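Colleague: In structure tokens below, several structures.
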Structure P
Amino acid sequence: MNKPLWKPKKPKKSQMYDFIQLINHNYNLKITKYEDLHNWSVNNISDFWKEIWNYGDIIYSFKYTAVVEDLNKMPGAKWFINSKLNFAENLLRFKDDKIAIYYKNEEKSVIRLTYKELFIEVQKLTHSLKKLGVKKGDRVVGFIPNIPEAVIAMLSTTSIGAIWSSASPDFGTKGVLDRFKQIKPKVIFAANGYQYNGKIFNSKEKISKISEALTSLEKIIIIKNIKNEENHPLTNLKSIFYDDFISNNPDPLIFEQLPFDHPLYILYSSGTTGLPKSIVHSAGGTLIQHLKELKLHCNLRRDDCIFYFSTCGWMMWNWLVSSLAVGSSIVLYDGSPFYPDKYNLWKMAEELKISIFGTSAKFIDACKKNNIKPIIKNNLNSLNTILSTGSTLSDDAFKYVYSDIKRDVLLGSISGGTDIISCFALSNPILPVYKGELQCIGLGMNIKSFNPSGKSVINQKGELVCISAFPSMPIYFWNDSKNIKYKSAYFEKYDEVWNHGDFIKIIKHRGLKFYGRSDATLNPGGIRIGTSELYRVIETIDYIKDSIVIGQDWKGDQRIVLFIKMLHNKNLTERIIKEIKTIIKNNCSPRHVPSKIIKVKDIPYTLSGKKVELAVKNIVQGITVVNKDSLENPSVLNYYKNIAELKT
């Protein structure tokens, strides 16, 4: 076994340890190890989630009559039957002078918002939304940077029982409409622009196009995030500035009491065909899962300050904001992590005394490549945990954190996804950290590694599956009344077993290694992208006859590679490559832009007419392709072998 990079000095001071003592007391047990606690949690699922409900101190108006119904049904298990609660009420339980939100961007000094001020701002906006006619079940969306108004708008929306969904402003108009058109929102919150890497991006044109296409909109609320000379929000009569919309004489804030499985968020994950999947997550499932992860696995307490480098289009934003339910201070940052200088975020961590610093493997790798040494330049005495998610954290990145960022810190590599709005593998304050490993499987998450025969294996690479239901499973997909898309996404390979689409190894001591996607989903920088989003744009380019896109594992991350078959065998010039990248960036987002665009003679298909991204990915990465008999044109795969451009 590897020598630990870090060991907890005071495990008995953690909430995880407290929880073990609570379970021992309540169930007359003698658990001493995390492994035994996890085993108990997945063998006693109803009791476990009941204890999390109590430990999380969930605010409710009606208590549940049963923890779970149809536990063996996946999907379809019902949780905390007959209970009623409100998500926003749980996040706004504190109304004091402690800082709730620190906000920082590339230029401005830190803006602070106390819990009392946050409550008042939510109360004002909620009054105005109700006056507009927003009600339970309506959809309210944000085309918005990571700013305090995003949190306020989400809390106001969910206090009413309306459903919140958001997209980052660097998304192209088409990418936003592919998402929001499906759910027919009544209201949109949109910032007039944003700044990135010192450059100002005006969003007015995008907002106009989005607003015109969303015929369901009744109000367009514009937030003045950048300075401009506009005296009117938009020419659209439905538009109004945020400051003019909110009420300064609001009614008292009343939280709508709703069932545990009432829809809270709509998140998006795309596959290889069609529009992005609109994944609906419940208020109760999201809340209880996040409280478990934040309090037990991250040891988050009221006096902590927690940061996650994210946008409003990534589920880690939703996860971070749930920290308000613990009463911690959350840090919102909008902009480039390396502007105005490469120590930008580490300076912020020092200034705000951040105790839990969340980021991506890509950021840590970039810090390493840029020879950034916070251990020398910054005072990080307050920092006790660094969380990393997205792509797999390399062994070298683990070593870099302990040599150049901080020696005494819990490095928690965590993994989950939009699909479950939470994590399968997590950090743990009572366990050591080993190079290249995620510390543990999350409590209550009954995950296994399945070999090709569908058998659970230890110390072997296999498919990440979950064999028991859990509260943060999606309640349904939007516009999928018969659960056809839902079942196809996770339950097609194994009956009533969640197949997540990741390759993992569960190590004998119950740590985990992740090896990237087992399906065709792209994962650059940890942001999951469905190939269908690129195809929908590429198909509009008249000189491209056909295409196939893969994610190539590259230097501890993944890069997007686009193979194209040109019409009439036209040459692929540097000008054309630049043009294709620009079209993809403008219609999707900068994250969708391929690192490599390569001309090929032909594209492989199955006999049923599906592109075979996974076969091409395997060929590129030197893995033998099986089941060639299912291909219409198997000889085409030879075109993808030993491509020189993919070696650099």
Structure Q
Amino acid sequence: MMNHRHIRIHGDNIVECERSLLLLSKAIGSIPKLMTDSPAWMPMFMLGTIQVDLLSGHGRWGVDLAGVLSEHGGILRESADSYFTEIIDGKETILFALEYCSALPAGNNAWQRNGRALSSALAGIPYLYLAEIGGVELDKNRRVKAPRFPNPVVPFSFLMMNNRWGSCCLPIFTAHPSITEGLYNRYSDVFGFEDCLQMISAIVKGQDCSQRVESLTLKALKMVELLTSNRSHVDSLKGNKWESFLKSSNSVKWLQKYSTNLIWKKKTSSKVVVTSSFKRLFDYILSLSCITIGAREVPICIIPQDKQAALLSFMKKLYPKDKIDFGKSRPLAIVWITGFKPRGDDSRPDRGLVPLARMILGNDAFILAVVSGPAKPSTWETFKEDPEKLSVDNGLWQSLFNLCDYVLIDSKTSKETFFYQTKSQLQANDTSVTFNYVMPTVSFSEHDIDTCIHLLFSRKERLDVFECLCNPPGGDWSGISYFVNDQIECRWTSLPRVSQVGGKRPDHIVQIRKANRDIFLSIESKLYGRDLKGNIGVSLKTYIDDLFRNLPTACRAEGERWHLFDQNTLRIRPYSIISVGAFKYKGHEEMTERMKNGKLDMVMAFEFGQPTILHVLQKAKDKAVEELLEQVQLDLQWLKIQIH
């Protein structure tokens, strides 16, 4: 490996930046060491002779990575959780992308990230999607209901993307903390974490990755087959049909020949009010016995080619003002897009549906998106004036206009229906994605507050300090940990944003272990103090108290893997909670005001600079916290602490 290399990790937030750093650390076998001249808002580490900068928050560092990918064939302005880049001779080259999913990958959440996968793969960026399998759904009393799994067609779409476009686009499965022993044994052969590390190592070292790609592809294909064999009724392809489908030269022709037993059936949501014309269209298409894309209940269907003429005639009569027409040189696939929540807000998962269809079908079919959801009336006004204007900053409309061939709008909130023919063109990029290196300049945001808090309290186990939760903007809400001691960790997963008793989930939770008690810092972080809500301190404490009344979902001993928590009780040591508001420093008076309005026990205000000054104001002086901060200051040269 070359000396003095300079890698940057552009991440959605500090958690995903550091998670990616630790993967790289394991992949190349080097422990990260924080550089002494590292600024508070951009941590810089050394991994042997490699400098790695962590840049949290996409679009804040003089680089628009989503735009860069779009310019290189990526089509969609979708950003992965983290991108690894390398700086050489004033240029920055994207090496690969990492995506994480700790949420239950079921329902429409399963395809939420397909747009990111498609965009990265088309741009020629290796895309590694780390998905946890075996997570359990909890009822309102936080009792385990059942494990949840993705529809098998979703991970299969990644493999089709691999074959179709020659890009590296791979799902990598790991065990969810709450996985049962039986499920772990069932899926153990398809877990690919070690392959992932070897893949990352090979990419960073510029070595051939083909063996790792082959291994991960085989594991993902086996996962797809396992997912289908576990389903109680026949609603998807089975067994070796998936492999046959993967090797097919034309997706639609293969489906027409080998999946005729899978007639498409999809229920419409009773929560969404639709028009009478949409109901007629939907019922008519159900009557055509449509072909699936490999799974029956996914809202994507293929019209049998011998019935396309009848469908076109029906639609022209149903929508006489819209001049509907579609090409006849290829079969027609329809993607059913609700797209909007009942109040008109975008439904984020739906932006992944058309990418899912395109990843499976490629250019073997024309794609028509039928949008029926209740968007705000202003959306349709913009559509009427300039349809493509909607896609400038909206991921849902980008996916429709850039990946479909046709779009039909039939919504209860629109006075008119619309039919629109797009100008989509898909072509994979086969050159490296390189752009000019820009010296980082940052306009401070909440990301930087969260980064500072994370650096303060993470990796401080030798001081009996444990980071239980770090949840910055766009972060992972998958769990909160409680450290029974430095050997055993318990974890609550599938957490609500607001507890049933009115508690507000903190942005950070820090556990400080003392001889006979624990101290928990329950922290709400904002950029400005004025953004803290009144009485927030009470809600921050209530959330933790309520959490501890419930049993955790999973636990693990140091060096061992997670397993379901199977005890009837968990002994929580005596504890106290210090509610904390964290924000950018403006002055002592504001700190006092925010503490009073928020009913907070402590305020932490950051004055960014070299060094960064942490201003601390406490309602009741707690020597334990002051002593801890004094010890932490010795470790972090970028930090000075001022107690008010």
Structure R
Amino acid sequence: MGDRVEAPYGAWASPITAETVIAAAVGLSEVRVDGDSVWWSEGRPEEGGRVQIVRNGVDVLPDGFAARTRVHEYGGGAWSAHDGVLFFANWSDQRLYRLDPGSTGPVPITPEPDVPMGDRYADIDVAPDGAWLVCVREHHPTAGGEAVNEIIHLATDGSAAPDVMLRGCDFMSFPRLSPDGSRIAWTQWEHPHMPWDETLLQVKDIDGSSGSIVAGGAGESIFQPQWSPDGALHFVSDRTGWWNLYREGSDEPVIAVDGEIGTPQWVFGMSRYALLDDGTIVAACRRNGRDELLGYDVPFTSIDSLVSDGSRVVFVGASATQEPAIVRFDPATGEHELLREPRDLGLDRGWISVPEPIEFPTAPGPDGQARTAYGQYYPPTNPEASAPAGEKPPLLVLSHGGPTAATRAILSLGTQFWTSRGFAVVDVDYGGSTGYGREYRDRLQGTWGIVDVQDCVAAATFLAERGDVDPDRLCIRGGSAGGYTTLQALSTTDVFAAGASHYGVADLGALARDTHKFESRYLDGLVGPWPEAEAVYRERSPIEHTDGLSSPMIILQGSEDEVVPPAQAEMMVAALEAKGLPYAYVLFEGEQHGFRKAENIITALESELSFYAQVFGFEPAGDIPAVTVVNLP
């Protein structure tokens, strides 16, 4: 390969361009098995963020249709397949459609609502005979007010209007029909709880003759109820402090492990275990920041959407050196095959930064006891470049969203975009993250804006003191809840030299007053009840601490974001301008909460790189358009 080219960290030339990131950024999710067919969904930035359904490697949806729902605004569970027939929620109008094999195109099976996109559908389960289905419907009333969530019954040919089966609670999910179609199981929860806080699992006869609460209640989160082929109901509960697997009628877990089979129910249609016809249970479990397939040796550190075809399982699998693929695994032989391979990136493995799992000391708890936090550290990696002697790399601290989410030990070209240019990256699993048990997840209760910031600061300090990174070029970046942590860190600490907020929260009070139903009471647990705790909201809002701002910042925002409206970003921009601090503001027209269009993802990446280059005084390699940085000396 020849001698390495010497260049400052951040200025290394890399074949991993923003366009490369997009070319490989197809999002694989929601695997389904229907007879001999394997179906999955693909989110495609190059098609404007469209979600296509794929059957055995062949696209199913015609042009003009996308399988994506707006229930809870985050969606998921937008489609299902039965005997070759596809049922899906269409993005443009949110109605349910049916697509038969060989037909001329999809046909709607739900009526046009009075309010455009006012009836939204998710989490579809088709009855064994294929004549009817159940799903969650989120109804937005004509006169405004809070949306109504319910479970409906619907003839699959659309011959009758939807019939409401279950309602009366704030939220419902996982409607699952027994193998004979005679019973339905579902989970539900009420404000102010989130599904990872407190849920109920209920079962009811379809004819309404009887029903019962199976599990859940105060301090217990239930995830993924599922019927076995012989009609036994299984579910995941965190009653022991870990999301373990149970069977109806027994207090003892079917699978007991100090790890997480469950995961936060941010979207519908999630699946972390599968029940085979012979009684075998195959489960994904998250431990030490990585997924494993319990009892089996597979080369994947991230496992999602795990389903059964009767004798094998199919899932979305990825690793630190491989992007997501559709994987079929045979428990009997231990062998796996890729049904949908990752794209050939044309990259030598020498370009890939492999993460190091790290544990580091952080701020003590309220009782004064020492605490530990976690993360994945990615060192700068480039086989063709080296830095001048004595130079340390800048560090990007990634603060994930949620905040009840987690880092993922998978090959992300979005991360490699930075490491291949000479940035070090640490992806932090701050207190409140999933994968370390209920106690760790509950660390953020009442302390959002404190614990997460402390842990991000601790990660940066740990790596600087270890000698890995330049203590004068520590940066923090994040989106959504991670954007809030970024803004809070920049306004309440002096550790970071720069930061990037992607659709981050600046005013917690504004978020509590102006957000969608699913998260409208989320902050009750993370901060305190609104408006009773208004003083706490002000204390925890970055916009209230702009006097503490001292570092340059880039802010990236979607113009149609209903989760974190643009007004939040504009508040912070005004504060930066008033203080005369260097900043860049990029508003993406037509984007919502998260950037899905290829051209906008490219612009966001290149703008952030250009911003750091201008702030730290290096020239980025390649043809990187310069973002406008206001107030730059």
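Colleague: Using mean count of other Cβ atoms within 10 Å over residues 306-313 as the calculated read-out, with 19.9 as its value, let me know the right label among P, Q, R.
Modeller: R
Colleague: Any idea which of P, Q, R comes out highest on distance in nm of label points 7 Å out along Cα→Cβ at positions 18 and 538? Numbers along the way, then the final one.
Modeller: Numbers: P: 5.2; Q: 3.2; R: 4.0.
If we compare distance in nm of label points 7 Å out along Cα→Cβ at positions 18 and 538 over P, Q, R, the biggest value is for P.
Colleague: Which structure, out of P, Q, R, was distance in nm of label points 7 Å out along Cα→Cβ at positions 90 and 602 derived from, given a value of 4.8? Kindly include the intermediate steps, with their values, before the conclusion.
Modeller: Working: P: 5.5; Q: 4.8; R: 3.0.
This value belongs to structure Q.
We did not get these values from a lab; they are worked out from the coordinates using the rules stated. Just so it is clear, the structure is predicted and the values come from calculations on it, not from any experiment. Cβ atoms are built from the backbone, for glycine too; each structure is taken alone.
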